[in-house]
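What follows is a set of structures for review.
Any read-out appearing in this document is the output of simple, stated calculations on the displayed coordinates, not a laboratory observation. Everything numeric here is computed off the predicted structure, so don't read it as measured data. Cβ atoms are built from the backbone, for glycine too; each structure is taken alone.
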Structure 1
Amino acid sequence: MNDTTAKQFGEQLKHLREARNMSLRGLASKSGVDSGSLTRIEHGKVCHPQPDTLKCLADALDLPLADLFVMAGYITPSDLPNLSYYLRAKYPHLPQDVLGRMEQELHQVIDKHAAQALRELMAGQRDQKGGTDQTQ
């Protein structure tokens, strides 16, 4: 985890804590992680939180441990399963056709947002060149 990732992780952790109306001391008490360590983590000063610390925090915040491992950079996007495998593992009780529709709809949302991000990037590059291209 680099400094940027540590800062992002700290901000996400703080957001999760605050979303549960939990004070820093409350999380320290519930997790067993001292408040000084939590403060350093939330301020992005800890680049490699220990897996045991993440386990304690996940338990205290009622989160899947894997979520904190992803947020902390221990699991990279390339380590994550393919969406179809993930959906089938996470929701084995759902019929295959429902899982297929879920995957299809998620891909549509992802594609829509990727296209929008690309348009915004292209518009930004055009603006940097001094306005819109006018070909004659």
Structure 2
Amino acid sequence: MPDPSPDPTPRGAWAALFHQTTDPVFLLNPRRRLRYVNRAFEKMAHAQADAILHEYCHPRKVQKDLPAGRRLLLQAMAPPAEVMRGRTVRVRRPVPPARLGPPWWDITFVPLRDGDKLLGVLGTIAPVGPPR
């Protein structure tokens, strides 16, 4: 069955799928740089894609000159070391800009691999508790 998306490339089809889903989704490259967020993520995180794309997502090594709220968001999106080694992991993180919960996000990090090579990390977020 042919792909129903207007863009025949797989990249276009996946982007269209992720962009339309109501589940918050983000994608990191192997160096932990943010490559993609969907509309649901933007709405939930109160952050525009243009403002956060290409930023580094690490639990401690985030640019100090960024606003505190953005730093905390990028830290929350940082995959654990096990993910970078190829394991799918779910973690519970406080919703930025809070440093402690509640409310919480359950973030599932899925490594995207080609054999032994890490191509990127897919993150999905499930809010826990009432929306903020």
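Assign the value 122, calculated as volume of the Cα convex hull per residue in Å³, to the correct structure from 1, 2. Label of the source structure: 2.
Looking across 1, 2, the calculation of mean count of other Cβ atoms within 10 Å over residues 19-26 that yields 12.1 traces back to 1. Across the set 1, 2, distance in nm of label points 7 Å out along Cα→Cβ at positions 59 and 91 reaches its highest value in structure 1. Looking just at mean count of other Cβ atoms within 10 Å over residues 75-82, which of the labels 1, 2 belongs to the structure with the highest value? Top value of mean count of other Cβ atoms within 10 Å over residues 75-82, among 1, 2, belongs to structure 2. Structures 1, 2 were shown, and distance in nm of label points 7 Å out along Cα→Cβ at positions 51 and 83 at 2.2 was computed from 2. With helix-only ellipticity at 222 nm (-39500 (n - 2.57) for each DSSP H run of 4 or more, over all residues; to 500) derived from the coordinates and found to be -21500, which of 1, 2 does the value describe? Structure 1 accounts for this read-out.
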